[in-house]
Structure P
Amino acid sequence: MPALYLDAQGAYLRKEGGEYVVHYQQTQQSFPSSQVEKIILLGNVQISTQVMADALHHHIPVCFLSSKGRYRGRLTPPSHGNVRLRLRQYDCIRETSLALPYARWFVIGKIRNSKELLGRKLHDMGEDSADVRRSLKRWMFKAGRTHDMERLRGFEGMAAREYFQQFSTIFRDSPFVWQGRNRRPPKDAINAMLSLGYTLLLNECISAIESVGLDIYAGFLHGGMQQSDYGKPALALDVMEEFRYLVDRLVMRLLLSGEYEPNDFEQTEQGACFLKSKMRKAFFTAWEVLMQSPIKYDHRRLGYRMIMGEQVNQLARAIQDETLEYRPFMP
């Protein structure tokens with residue numbers, strides 16, 4: 001059980017001996033603390049000081065989300081003490097010419113993986129994907145050739161727009177209607193599930209980055225001296241770009257397989273759309289299965305969570321050694 005998800009409103013998590021125990025109404029459920037690698041709390045879930053102390057001691061991150069799955073923050077142990085690595089990272093964000101190679105690869109990885117996912121999905125549906133694949137490949141080529149950060153961000157945005165336009169075809173015969181990407185808050189079922197998945201992915205990337213000692217706020221593509229927003233985990237947003245397709249693929253599978261129905265989502269008076277609690281738990285289970293699914297990586301078979309850690313390690317090595325080049329994960 002790598003991750004423990006708790007979203008029963010009013011539940012209380014405490015530690016008893018070698019177990020984490022969840023008390024909810026008149027019931028309780030126990031989990032061996034040695035098997036828990038991270039804790040995710042949604043909404044009004046209480047946690048004891050003993051659990052917090054144990055999590056800090058064993059380097060178990062505790063992530064706090066709203067009851068609707070929106071990221072609030074994390075409880076983490078003291079950060080890695082690799083000052084030299086962080087100084088090199090800060091040098092990169094001060095100088096665009098140093099940040100640009102990393103930013104380019106993040107964008108290339110995102111577009112390439114999106115292109116492959118889209119091509120396979122449209123092919124399986126009997127649709128011709130040649131045009132959109134060709135167009136995304138063109139944006140990928142432009143991203144790899146540019147020496148201007150703003151143009152790079154523009155190419156990434158254009159590729160994302162063309163990519164999401166194809167969702168109307170993918171969900172054409174489903175009970176879910178695609179009307180374009182929207183968020184903060186999501187306004188329909190597809191966007192609700194995408195946003196929840198991206199939140200979980202962001203949390204995975206933050207964990208991987210903190211474990212090697214990089215600064216999650218000092219990003220290359222989303223951050224930089226001119227672009228960085230206060231409090232935005234810019235480097236985590238950078239790293240997650242090449243893995244976004246995992247969320248998209250999972251959402252497509254769950255919504256198109258009939259496992260979810262429109263009434264599994266709730267609409268607020270303000271127009272926001274969110275997964276109901278029961279089916280949100282099913283999504284968390286599907287996410288954990290995905291994160292532990294092995295795939296070939298550098299002559300080994302690793303789960304996606306491990307691969308994210310390996311990619312961040314590769315990034316840290318490249319930042320410290322100019323002779324090394326970061327390459328995105330492109331299965």
Structure Q
Amino acid sequence: MDSFGSSNTPVGSAPRILLTGATGLLGNHVLRTLNAQGHVPRILLRPAASRRPLEGLACEVHSGDLLDPSSLTGACEDVSIVYHAAAEVRIGRTRPDLFRSINVEATCRLADAAQAAGARFVFISSADTLRGGTATAPADETAPFDSRHASPYSESKHEAEQALIERTRQGLDLVIIHPVFLLGPYDWKPSSGAMLLAVARGLGRIAPRGEFSIADVRDVARAIVAAGEEGKSGQRYLLAGPTFTYREAWNRFAALSGRRPPLVTLGPLATVLAGFAGDALARILANEPAFNSAALRTARMPRHYTSAKAIAELDYHCRPFEETLADAWEWMRREWAL
């Protein structure tokens with residue numbers, strides 16, 4: 001193990017918090033939130049991972065890999081809370097084996113190590129494992145899994161949830177988090193911000209059908225940290241934001257970045273054909289395109305949610321969407337020289 005970053009708080013020899021996924025959008029903001037509260041967590045970091053997202057942040061690095069079971073026991077040693085943000089996140093049809101190995105099998109091994117250490121396990125799942133509601137009847141944490149719109153990603157997250165819930169019967173202290181689509185600064189890869197980046201590069205002239213809920217990653221990260229400290233064991237918390245059609249959101253993305261707004265929304269037949277074309281390209285290309293049948297079908301799911309439970313128990317609140325979008329764009333504009 002080695003320490004990384006700088007802080008006025010010294011890195012202790014036995015940190016009480018473990019965080020995975022610290023270089024990703026959400027995990028990086030969980031780390032920043034922990035630092036702001038005076039915590040210097042241990043992070044699980046692959047040896048080949050970029051350390052640029054960690055610059056200026058205080059953490060203790062445990063070199064390891066979720067796919068290497070031998071590294072997980074040491075990562076959980078002397079830890080009281082594990083925030084598991086690392087995951088394979090992509091909406092598509094290809095590589096279901098990869099989704100299962102990372103999102104299910106590795107998650108379960110890490111949970112077993114956390115339980116053996118007596119630690120609480122905060123699992124960051126997805127709102128995609130909950131059937132969305134309508135504007136007049138928004139969904140909450142009790143919504144069932146909707147297999148009609150499933151993809152290897154949502155299926156793997158749902159399977160992991162079920163496996164972890166089964167472990168609570170053997171004593172696992174578990175809290176499950178269901179975040180929606182996230183925007184905000186420090187999206188290094190980028191992940192969710194890839195949509196904003198595409199529109200800013202002039203690629204958003206035809207919007208997909210459907211709608212999605214958008215939350216500020218900073219607000220979600222604060223609620224996740226609160227869930228580790230104050231959340232009720234065995235509970236789920238849905239962290240959502242306002243819901244927009246893709247065309248409405250892309251109009252705002254385009255206005256902010258000085259691009260032309262979408263001309264049209266993809267029609268029903270065109271959606272099916274685009275999905276088939278994307279699936280065909282996936283069989284040819286090394287990388288599956290974003291416009292594949294699973295992604296376009298997922299986009300058509302209803303996406304209205306209520307976060308009333310998280311508001312009451314975790315003090316979760318969403319800042320104005322205009323602030324979220326402006327801050328995400330300002331960081332992306334500087335990072336990508338747009």
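With helix-only ellipticity at 222 nm (-39500 (n - 2.57) for each DSSP H run of 4 or more, over all residues; to 500) coming out at -16000, pick the structure among P, Q it was computed from. Considering all the candidates, the number was obtained from P.
Which of P, Q yields 0.30 for FRET efficiency 1/(1 + (r/R0)^6) of positions 148 and 196 (r between Cβ atoms, R0 = 30 Å, to 0.05), as computed?
Working through the options, I get structure P.
Tell me which structure, out of P, Q, gives 2.4 once distance in nm of label points 7 Å out along Cα→Cβ at positions 36 and 52 is calculated. The correct label is Q. Each of the structures P, Q was assessed by Kirkwood radius over Cα pairs in Å; the largest value belongs to P.
Taking distance in nm of label points 7 Å out along Cα→Cβ at positions 188 and 268 as the measure, the highest value among P, Q is held by Q. Of structures P, Q, the largest value of mean count of other Cβ atoms within 10 Å over residues 124-131 belongs to Q.
Just so you know, all these numbers are worked out from the coordinates, no wet-lab data involved. Just so we're clear, the structure is a prediction, and the values are computed from it rather than from any experiment. Cβ atoms are built from the backbone, for glycine too; each structure is taken alone.
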